[in-house]
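As structure tokens, here come the structures.
Every number here is computed from the coordinates shown, using simple stated rules; none is lab data. Everything numeric in this text was worked out from a predicted model, so none of it was measured.
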Structure P
Amino acid sequence: MACLAAAYHALYRLDEAEKLKLEVLKARKKIQGDKHPATLMAVANLAATYVRQERLNTAVDLVVPLVAARKEVLGERHRDTLTTLLILTNIYIKKSMWDEAEDACIQVIEGRVSVLPLNHPHTIWSKAHLALIYHHQGRLNEASAVCEDVILAQEEVRGSEHEETLLSIHNLALVRKSQGQAELAFQLMTRARDSRRKTLGQCHYRTLESDRALQRWQLSATGEATQERNSRYAGDIV
């Protein structure tokens, strides 16, 4: 039943997935108890479906106690505990709850650094989340510093044209734009766009994401230049 529920989830047949996952969870609780690792996994799987359904409040109501239960049963540094904390981080990001997201993300990073190599892909990916959070909090210097560290690590571990590396370059471009460094932002976004075209294809949603950002910036720059010229001409007429 759990396998069929996972298949429905993967196929975006979410109502069917939810129904089966609720049945699995009920059975797990009855047979193995509320805090058995298999029961906690069933809770995590159900929460994943709620997230995909955009039922974020319902997901939070499941994931917050799930984090506490996994800390108690498995330990604070266990892989499943840290994965659940990262899920919670992503939910908070979706809800624009940036302070809560930062707290959860830092717990993930500290946990992963304590049990994994510093440049392990999971650790790097957690830091990428933190850079995103800092950006949305308006902490631009911290966001750019973390993002640059992430890119260097990803280039070393994943390669310069890996999808995760290019996502971080895209995000750094957004930070630079927010810092008023328009030329550098344009260069970074162009690099992300061109590499995504090469590795993902022109019609991939990530490629289009970078394309749209560049188009917006070009239109904005053109509009500002036109406004400046018009103001200058108006001054000449006066």
Structure Q
Amino acid sequence: MRAIIYIGNGTQLAEGNAEFRTFIAEIRKKRPETIQELGFLKMSYPTIEIACEKAIAAGADELIVVPVFLFSATNIKYEIPKILDSLTMKHPEITIKMTKTFGFDPEIIALAKEKILQTNINFTNSEAVLLVGLGNERDNEPANRLHSVTQLLESQLHLPVFHSEIKGEPSYPKILEKLVSQFEKVYILPYFLFTGAHVVAIDQERIHLQKLYPDCDTVLCESFHYHPLLEQAILHKISELTA
């Protein structure tokens, strides 16, 4: 029997964890599997191990693990596989497969564009967009993928689009300060799925620099949250392993 295990990163903000739970509850309605669990990598409960063990106890002999993450970094490449390897050693009769991340998929590019256009549809040549990702100090892949996203959005929006990272380079505070000194208006899009401490920090830095550069207006766009396009992207990844 197949089970779906949805994995969230987890956040210190209860609001963000609750938002993830609500989102997964909607996703579950679109899948036929009777066993569907969720677990968090850190800072929340249940853990990935508990979610998987619960599914196995319910009779699952195949686990489709779905990391709800935009890009692959240390967590996807090492941390989650290490947990799943331990589970395989404990339950060698269980088949475990893991879906790929989806931050560069067409649905997410369209969603990012929509979030930006919600703030304005008539841009001028004195305006710019800044994407902010989490990044990773030990892995350049997230930054490289986000850079590719900026190139796609720039061609679609016909205005300058830049990218930055909270962890690693290019640094969000440095890039934002550079942009507010050059443009009259900067739209900041947190390239994050849900509300969390990082999105709060992004806005705090925006407010700080807004005071230092009052001639530039800064606008914080919404992060992705629950959206049909996000749901579609995740369901597509599951279908790739279950079709």
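Observations on the model:
- Test item: relative contact order in percent (Cα under 8 Å, 6 or more apart) calculated as 21, pick one of P, Q: Q
- Which of P, Q yields -28000 [helix-only ellipticity at 222 nm (-39500 (n - 2.57) for each DSSP H run of 4 or more, over all residues; to 500), calculated]: P
- At a computed 156 (volume of the Cα convex hull per residue in Å³), which of P, Q: P
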